[in-house]
1. If FRET efficiency 1/(1 + (r/R0)^6) of positions 234 and 290 (r between Cβ atoms, R0 = 30 Å, to 0.05) is computed to be 0.50, which of 1, 2, 3 is the source?
2. Quick check: 4, 17, 21, 19, 16, 12, 7, 3, 1, 0 is what I get for P(r) over Cα pairs in 10 Å bins from 0, in percent, calculated from one of 1, 2, 3. Which structure matches?
3. Of the structures labelled 1, 2, 3, which one yields 24.5, 84 when Rg and Dmax of the Cα atoms in Å, for residues 74-225 alone is computed from its coordinates?
4. Hey, FRET efficiency 1/(1 + (r/R0)^6) of positions 82 and 338 (r between Cβ atoms, R0 = 30 Å, to 0.05) derived from one of 1, 2, 3 reads 0.25; which structure?
5. Can you say which of 1, 2, 3 returns -12500 when helix-only ellipticity at 222 nm (-39500 (n - 2.57) for each DSSP H run of 4 or more, over all residues; to 500) is computed?
6. A value of 2.4 was derived for distance in nm of label points 7 Å out along Cα→Cβ at positions 26 and 66; which structure in 1, 2, 3 was it taken from?
7. A value of 7.4 was derived for distance in nm of label points 7 Å out along Cα→Cβ at positions 50 and 322; which structure in 1, 2, 3 was it taken from?
Structure 1
Amino acid sequence: MTRTNAIDERCTDGKVDLVRLLFVTQSGAVRAHAVDSSKVESAVQTGVTISELVQTYNALGRRDKSGQFDAAGEVRLQPDPTTFQVLPYAERTGAMLCNIETLDGDPWPIDARSSLRALERDLADAGLSPNVAFESEFHLFKQGPNEEVQRVDERGAYATASTRETHETILAIVDALKAQDISVEKYYPEYAAGKHEIVTGHRSGLRAVDEYVLLRETVDSVARDHGYQSTFVPKPFDNSTNGCHIHVSLWDDGNAMYDPEQKELSQTGRQFIAGILEHAPGLCALTAPTVNSYARLRPQIGAAAFVCWGRENREALVRVPAPDSGDPEGSTRIEFRAADNTANPYVALLGLLAAGLDGVERDLEPPEPVTVDPGNLSEKERTDRGVNRLPRTLGQALDALESDATLRDALGADLCKAYLGVKRSHWEAFTRSANSWKRDRLRSIY
């Protein structure tokens with residue numbers, strides 16, 4: 001049975017009439033075209049034509065009119081049939097993740113999913129496979145009759161009382177994720193009112209990102225069905241943040257980040273960390289890519305603000321979590337903490353892998369791990385230890401990305417140019433009107 005026939009059967013069995021073709025633009029927003037289920041075979045075989053311009057809109061929905069794309073020019077959404085899902089939260093609807101191809105059928109250089117897939121294939125040729133998980137934080141809230149935001153609760157981190165008001169909603173989200181074969185490992189209420197975190201299982205690189213996109217769609221859709229709004233914005237309210245921590249390990253015959261003799265992080269793992277630290281400023285432009293992101297990346301609020309690493313250190317840019325005692329090899333990994341949900345996740349993982357692999361290829365050695373909150377070190381102590389501040393603005397991060405040859409090469413010239421253009425337009429829109437950081441607008445997008 002062909003994959004298309006299998007999808008046809010699932011559409012029939014699931015009474016699916018519409019199939020959403022999902023993709024993520026440079027802005028990090030999830031977009032979709034939908035086709036009737038009778039057109040799925042045609043969509044898989046020949047793609048669905050869309051305008052190139054869709055990739056030029058920034059997070060505020062404004063087109064980068066000075067970019068390389070104009071009104072003329074089309075590409076094709078090419079659905080990946082292996083990603084087909086019947087959506088449990090949308091009546092008579094399915095979904096597939098898409099690559100974007102040129103009209104000639106070649107990978108479009110602007111498409112980050114295609115670029116990540118190519119990197120994953122290169123790693124496979126070298127005998128390596130990335131194992132990845134995204135830890136997603138989000139807020140549930142209600143909009144009052146006068147458009148005021150009504151927070152769900154004020155009870156605080158991990159409080160059992162914080163689980164009660166949204167219990168049915170969270171259960172519905174978990175059930176919907178499992179119905180899409182997305183494993184859920186943990187859930188807990190986070191530090192701020194209405195803030196929640198769902199931890200999904202580790203997957204191969206591309207599949208992990210695809211599942212993360214489906215998670216974002218699922219949370220938003222189920223929340224609306226239950227009378228809430230959701231937001232993944234990095235700084236959605238005062239005294240609140242949302243992160244998206246990215247966990248990565250590299251595997252060959254075993255976990256390349258684990259040293260079985262020393263029973264700890266391997267030399268490869270240390271080199272991978274060194275590469276991330278080396279490229280941290282430019283990497284932030286890929287993982288924290290909105291103006292609002294830099295309201296989150298501040299010292300001592302549970303988000304990274306300094307370029308350092310540490311074992312079990314939640315204020316470090318790179319944390320090495322404590323391994324599970326029953327499976328130290330399987331659980332040894334790094335966690336990158338300066339990422340948030342406004343990122344295009346394909347771009348973010350592409351940059352993170354490229355930075356870490358550069359450290360491995362160049363045999364870089366990281367500095368000594370930081371064992372305290374770096375915000376409690378004096379400025380002199382941080383200077384002596386090489387603990388530098390991350391970019392404080394999107395503008396600084398974009399300048400760093402533009403100067404980072406390794407990250408530019410990883411993206412490729414076309415994707416890098418398009419990405420920088422869209423993000424520069426976002427930064428310029430903010431600098432022209434720096435009054436509210438457009439939080440209300442961003443909450444409606446992420």
Structure 2
Amino acid sequence: MKSFYIKIKSFFHSIEDNIAFYPALLSFLGFNFAMLMLYLEDKGISAFVIEHAPPLVINNADTAKTLLSFLTGGIISIMVFSFSMVMVLLNQASSNFSPRVLPGLISKRNHQYVLGMYLATILYNTFTLVGINPKETDKYQLPGFSVLIGIALTVLCFFSFLYFIHSISKSIQVNSILEGIYSKAKTRMIRLIEKEKKESPSFPDTSDWKEYGSKETGYLQTFAAANLINICKENDLQLKIIPIPGAFVLKEIPIIKASKAIDKELVEEILSNFNFAQGEIVDDNYALAFKQITEIGIKAMSPGINDPGTAINTIDYLTELFAIRLQKNDDTIITNEDKSLIYINTINFSELMYQVMVSYRTYCKHDMTCVQKLFIMIKYLLLQQTNNDHYHNSLISEAKYLYDDATANVENEEDKRRIEQLYKSLPNKRE
């Protein structure tokens with residue numbers, strides 16, 4: 001039962017970022033609330049309210065139907081406008097920044113709640129209209145209290161629309177996008193670092209372990225770690241997850257290694273705990289944040305946009321993320337009762353640093369402002385404490401690559417002098 005609950009929780013986590021999830025959920029709640037109110041009307045709730053607070057209840061059927069029809073039409077109009085605005089802004093974000101930032105924008109909870117409020121109110125008002133019989137003349141038979149609630153929900157939708165316009169306009173700004181990506185990656189890395197401080201396990205050599213292929217195709221996002229731990233304990237097993245989280249996995253490509261041969265049923269049970277998606281989610285994989293921020297910076301330096309200021313902003317955010325990454329080990333191992341059970345293959349610091357720097361060196365080596373900012377970033381990172389000296393060696397190597405590319409592409413002697421000065425100012429620089 002616990003295993004089933006963990007799978008459901010993991011599945012819910014994988015679908016809740018879908019733009020239609022919360023609107024559909026709130027629509028369902030709106031329909032059920034309408035059914036509840038119709039039931040309460042049969043029990044005489046409107047008659048009770050009329051007797052104690054008559055000004056709050058509409059007691060004319062034609063007025064109630066006209067008012068609800070008018071308000072429902074208004075909500076449909078602003079909902080269509082809201083969806084249209086979302087599509088336009090998403091297209092703008094894709095063109096100006098990077099298509100990979102779209103999942104983060106789409107999955108914003110507050111926008112989903114607003115759209116869900118629209119749909120829930122439309123359904124509520126529609127089914128409340130069904131409960132109004134224009135031939136009834138007895139004011140106690142009209143669902144006056146339900147109509148009142150429909151009006152209140154509609155007013156709430158109008159205020160939500162104003163908030164939606166403000167929020168969606170703000171969320172499309174580059175600083176807001178960068179801050180969102182940075183915050184998610186920072187939270188994820190700090191959580192992993194805190195876990196590593198409690199555990200410092202080792203893992204055996206896996207070169208002779210048997211490999212088992214994936215049954216699905218997609219981006220490997222998350223896996224139910226608690227379930228895998230239980231499986232390993234019950235079967236005296238150790239596992240290695242081969243693909244880096246966030247990597248695209250093809251069907252039948254090896255995805256796990258097991259410390260001993262296991263039967264087909266156990267393989268299927270293990271693989272059922274892996275979640276795949278057709279997109280990239282920073283909440284599940286901090287390395288995607290480096291990729292997305294880098295792509296925004298490189299896109300800003302394209303000839304069509306030519307915005308060095310945005311590129312410098314991305315370097316600032318990357319500097320802070322790399323400073324946090326210096327505190328994390330390259331190896332990620334899940335333990336239970338001091339026994340290493342699962343090894344997660346992750347991108348190491350040197351490779352992560354190289355992939356980021358090679359992009360900036362390729363597209364920004366001719367721009368002095370960006371080159372200076374990159375040297376400042378490397379200098380800052382070299383001054384940070386780390387439990388792995390190899391990290392600093394990687395930074396020094398990247399500084400040498402940047403120095404070579406920049407001096408080869410800058411013609412002005414003053415610029416070359418400044419680059420030389422920045423390079424020589426780096427601490428612990430290898431000659």
Structure 3
Amino acid sequence: MLSEIKFKYNSNSGDKISDISNTDFLSKESIGTVRKFFETFPNYKATPLHSLNNLAKYLGIDKIYIKDESKRFGLNAFKSLGGAYAVSNCICEKLGIDIEDASFEMLKSKEIKDKIGDITFVTATDGNHGRGVAWAAKNFGYKSIVYMPKGSAKDRLENIRREGAEASITDMNYDDAVRYAKSVADKIGGIMVQDTAWDGYEHIPTWIMQGYTTITDEVISQLQDMGAEKPTHVFLQAGVGSFAGSILGYFTNLYREDRPISIIVEPNTAACIFKSASSGDGKIHPVTGDMETIMAGLACGEPNTISWKILRDYANAYVSCGDYVSARGMRILGNPLPGDDQVISGESGAVGMGLLSLILQREKFKDVKEKLKLDSNSKVLIISTEGDTYPDGYREVVWDGRCPSYE
């Protein structure tokens with residue numbers, strides 16, 4: 001049944017921990033460079049990390065930490081971290097300098113623009129990534145072209161256009177829109193800035209993943225400031241897997257055998273990581289078709305080749321679920337228990353919370369709870385990757401009860 005929650009466990013998740021060279025680019029030292037660069041942005045600050053103590057007690061675990069990415073650069077989502085870091089590196093590459101020697105003010109200066117001339121950045125997006133690329137291009141004084149898959153929300157399109165991009169909704173699914181964007185970039189001599197990777201296109205996606213890992217570096221600092229221990233578990237939503245792979249790669253590089261237990265979550269209609277992990281052959285197995293889901297940011301059928309290796313080797317579990325799981329998470333975070341902070345989390349941001357609540361509250365998931373070692377000592381990190389980026393859709397779920405719980 002389409003709404004079923006399916007679990008796949010990775011019994012080999014610790015087998016390759018002796019060689020984590022595929023996470024070197026996500027080391028704390030590497031991400032220190034990223035964070036230092038973002039600190040030159042005039043509106044940079046760490047997004048909030050909420051501790052939902054009463055919800056954790058209600059669900060029978062020790063801690064629930066929610067990282068709220070709706071506060072990132074005023075763009076209501078985390079994706080700007082990847083887009084901005086990649087665009088900045090592209091400019092530095094044109095200049096022949098290392099990003100360690102650059103700053104926001106330097107890269108946006110007229111002197112730099114005159115030196116390297118016009119650049120057009122091209123991308124495909126379900127919404128948040130494209131807005132982040134357009135925002136970065138505008139801030140540095142360059143053009144952007146953004147293509148969206150069919151069914152994309154008009155609100156998300158207009159948000160991208162407000163950042164100065166030439167943007168349109170195509171009649172293609174996400175993966176075909178990516179291929180079309182690449183063909184346009186090649187034709188006009190633009191630079192493709194895509195948040196996925198494939199054979200022959202891995203340089204820029206590496207920068208994007210490094211940008212995302214700013215989130216994890218902030219979390220570690222924030223937990224230290226709280227005097228709190230590191231998380232025992234992390235729920236990571238996946239589209240192409242760039243976000244999930246970057247966060248897991250950071251934790252793996254930093255903590256190795258002692259890294260948090262990781263659960264990778266996808267919508268049933270676009271579960272390309274789950275499908276690939278379930279194959280047992282270690283290879284990528286794409287999902288095709290329209291991939292309809294309210295989790296628009298996760299509606300991707302072809303995994304990032306860089307991220308896939310990290311998720312394949314180090315994730316503990318993979319989950320494919322229906323839209324009602326995300327809708328439940330949106331309602332829980334938007335209607336907190338007394339004393340807990342409210343978090344406005346969009347369709348692609350709340351699925352981890354929805355899944356955690358079901359595992360802990362439903363008797364039929366008792367075995368899952370035990371396999372994942374979720375108990376009264378567990379400290380769970382969930383990253384709400386977006387706010388209400390589609391306000392009408394958010395209200396349909398939270399106000400009107402769209403996607404009711406399936407039992």
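Read-outs: derived from the displayed coordinates by stated rules, not from any lab. Just so it is clear, the model here is predicted, and its values are computed rather than measured. Cβ atoms are built from the backbone, for glycine too; each structure is taken alone.
1. Numbers: 1: 1.00; 2: 0.20; 3: 0.50.
Comparing all candidates, it corresponds to 3.
2. 2
3. 2
4. Structure of origin is 3.
5. Source structure for this number: 3.
6. 3
7. Derived from 2, not from the others.
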